[in-house]
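Pasting the structures in now, so scroll down.
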Structure P
Amino acid sequence: MTLTASRPPRDVGPQRRVVRDSWDRASRHRLDPDGLPRLELPEDDLDDWRRDHPLALALPVVRRLLVDDVAGSGLLVAVGDEHSRLLWVEGDPAARRRAEDMLFVAGAGWSEARVGTSAPGTALVLDRGVQIRGDEHWNHRVRAWSCTAVPVHDPVDGHLIGVVDITGDERAAGSLTLPLVTATVAAVEAHLALLGFAAAGRAPTRTPRHPAHPAHPVHPVHPGPDAPAGLTTLGRDEAVLTVGEGRIALGARHSEIMALLAHRPAGYTAHELADAVYGDVDAVSTLRPEMVRLRHVVEALDPTLVPLSRPYRLPRPVTLDLDTLVGLVDRGAHRAAVRADTGPALPSSTAPGVAALRAEVAATVRDALLTGGSIDTLLSYSESTAGRDDVRVLLELLRRLPPGSPRRTHLVTHLEALENGD
């Protein structure tokens with residue numbers, strides 16, 4: 001592979017339409033031109049994330065066509081996911097060390113919404129190959145570099161799955177670089193298609209590169225960091241995560257983890273969370289792949305809610321219905337609390353942390369109603385799942401009800417049945 005430099009046009013900076021539009025988007029996002037990207041995939045999760053990503057299967061193709069030829073050239077080859085988080089950064093060792101100063105490293109997020117104009121991020125926004133030269137970058141820290149990036153699509157349904165990028169000096173945005181990266185991406189997509197056909201045991205057929213109705217939108221519109229998020233667990237074995245108008249049902253294990261993280265914003269160490277979920281502080285090796293799967297599930301709804309690591313925590317608040325219930329009780333809104341209490345949280349869960357949280361909230365509600373609830377509220381509670389067989393609640397009602405109340409007969413009968421084990 002030989003890359004020749006092409007002289008940048010006179011209108012470097014925000015004069016080119018593609019750059020001007022990207023700078024406008026960066027300005028609307030109020031991005032700091034001196035800020036660093038964020039490490040969005042911590043080291044302890046990166047290997048799992050790479051292994052589960054479809055581009056892992058095509059990495060040998062990228063290495064054969066690009067990486068093998070850039071050693072000693074001052075150039076880097078990066079492969080990112082569909083959100084422009086860098087999964088692999090390979091190439092010239094000296095260039096890799098220099099690129100660390102701007103956090104162009106595996107695990108870092110280089111989406112346009114994070115760092116402004118750059119080839120990996122802008123290519124995914126526009127869904128086409130892009131070249132960005134030196135001063136055309138929004139971020140001042142990146143203006144010593146140039147880059148070319150091309151999006152990668154799923155060969156079956158056409159949705160975006162990642163991006164391939166070359167970063168370095170002016171040669172990285174030279175006249176031959178874009179065709180070279182485009183050809184590499186075509187080879188990657190063909191390789192993935194052949195693997196898919198082989199796995200399915202069928203011959204390849206021509207499928208549209210960009211179908212009219214892809215399985216996943218090419219540019220998904222996510223609610224964003226200001227959209228309210230909530231987790232519903234009461235009376236359900238599987239929680240429902242809601243963000244804005246979007247919602248997704250979680251599996252049982254993911255429901256447990258999300259409930260624990262939502263309840264404790266400060267988060268858990270890996271050993272603490274393993275103990276809370278599995279009852280074993282040493283079950284970290286079981287927890288980590290589960291966290292990777294959970295991140296994929298949450299990311300499909302809203303990438304701004306993907307759980308973080310060190311400690312494991314949520315990046316922004318998620319309102320847990322259990323905490324809302326306790327808040328009603330604390331404010332003395334006992335009637336509203338009884339209405340909101342639609343059953344125990346994740347009733348089938350045996351996770352120690354969930355069981356403890358469930359018991360704590362149930363005791364808080366019960367004690368508040370016994371000491372400060374009206375007789376009508378206590379009656380309503382006695383008809384709920386939590387209160388119908390609670391002897392102390394039934395005895396308190398007998399104490400409060402007037403002697404001639406017709407409800408007393410039913411309460412006495414029920415108490416006798418509970419005493420006899422009926």
Structure Q
Amino acid sequence: MRVKFKDKIRASKIRTPRILPRRPEIIIGIPSYNEADNIGALVKTIDQGLQKYFPDKKTLIVNVDSGSIDHTRKAFLSAKTKSPKCHIQGALGKGANLKKLYEFFLDTDSAEVLMTVDGDVTSLTPRWTRNLITPILKGFDHIFPIYNRDEYDGSITDHFAYPIVRGILGIDIRQPLAGEVGLSRKAVDRAYNRDWPLCAEKFGIDAFVTMSSIFGELKIAETYLGIKEHKRNEKKLGGMFDEIATAVFSALDTHRSFWDNALRMRKPAIFFRDSRTTSFPRVSLDYKSLNRSAVGEFSKDKAGIKKVLGKELFNSLIKSFRENSILYIKPDMWVEILYSFVGKSDISPAKRARYIRSLYLGRFLTFYEDFLKRDNKEEEKRIIGQAELVYKNRKRLISKRIQFS
């Protein structure tokens with residue numbers, strides 16, 4: 001699928017080609033921080049996939065590390081593989097690591113495909129390499145995964161990024177924040193040679209690269225991977241959300257002229273449907289702790305939230321965010337909130353990201369309560385319906401130009 005958006009980016013840098021022993025055509029990159037207990041198995045599985053599905057291609061597995069203190073480097077290099085390996089000492093932050101990886105990839109003149117896998121993934125299979133790399137070799141630029149994952153694990157995607165990408169930009173990418181992607185040289189070059197906001201140096205990187213491809217007329221596709229499981233850390237949820245939301249708001253502000261009009265829904269091509277599984281992982285959730293956080297953050301940021309939402313919409317939320325209240329944000333209200341925050345471009349992306357965080361938590365916890373006893377298929381249906389509701393209302397809400405600066 002070709003997305004008909006254009007924007008200006010910096011010209012590509014002139015680089016001196018890096019000559020590696022085998023002149024790799026396919027590079028697999030693994031950003032990591034303290035993954036000594038997982039990275040060895042991850043590398044071996046990647047290597048199995050490369051040997052099975054791309055035996056005629058020259059390959060290289062690269063670990064870009066954020067200064068781990070648990071011997072991640074040793075575990076990576078000591079893993080027995082047929083594919084050669086390379087360790088790069090990166091900088092602190094996932095995005096900063098990937099920036100190093102992109103530079104390495106572009107400096108390798110023989111490289112055609114870059115696949116990335118987060119270092120904390122525990123469900124990777126050899127097929128992931130086939131499913132993410134093959135579409136790039138067929139001429140696509142950015143391959144997104146379709147996972148079977150617990151809805152409570154991907155809450156930022158389900159209730160923030162996915163509704164915006166599908167509903168406002170009109171592109172049905174189910175996992176727009178994925179760390180497991182396939183990228184063409186064109187996609188890597190485009191992302192690398194843009195101005196990187198601070199949020200992109202951290203957890204905002206996946207949103208940053210996604211928006212780069214969407215607004216760059218690149219050929220986008222999806223591929224089934226099956227179950228996605230990884231090591232979770234709820235303590236990072238707030239910071240992750242802020243960085244992701246900042247990246248999304250920043251990109252939308254920059255490219256407002258491209259989405260502030262009528263758009264038809266576009267569905268990317270899909271590869272390897274046979275890889276989908278019917279089972280789903282389950283994760284636990286500390287509801288009370290997240291509820292307290294949402295109420296406390298709303299109280300702290302209510303002046304800024306009111307400025308974005310306006311008096312009427314803000315007042316309709318107050319009761320839900322009182323101490324000891326049950327948070328409840330209905331889908332139609334969440335749609336109004338999203339458009340209000342997307343449109344309020346006179347407030348910085350970072351501030352809007354902070355202000356909407358408590359509301360995102362409120363919507364997520366509402367969904368959790370409503371579907372606690374439902375199965376994953378029903379939950380997935382409702383998540384898709386929420387994104388469709390955003391798209392259904394885009395003409396009305398954009399025509400109102402809700403608080404646009």
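Any read-out appearing in this document is the output of simple, stated calculations on the displayed coordinates, not a laboratory observation. Here the structure is a predicted model, which is why all the values come from computation and not from measurement. Cβ atoms are built from the backbone, for glycine too; each structure is taken alone.
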Origin of the value 38, where percent of Cα pairs over 28 Å apart, for residues 37-268 alone was derived from one of P, Q: P
Distance in nm of label points 7 Å out along Cα→Cβ at positions 173 and 357 - highest-scoring structure of P, Q: P
Origin of the derived value 12 (relative contact order in percent (Cα under 8 Å, 6 or more apart); candidates P, Q): P
Entry that produces 98, 50, 43 once Cα extents along the principal axes in Å is calculated, selected from P, Q: P
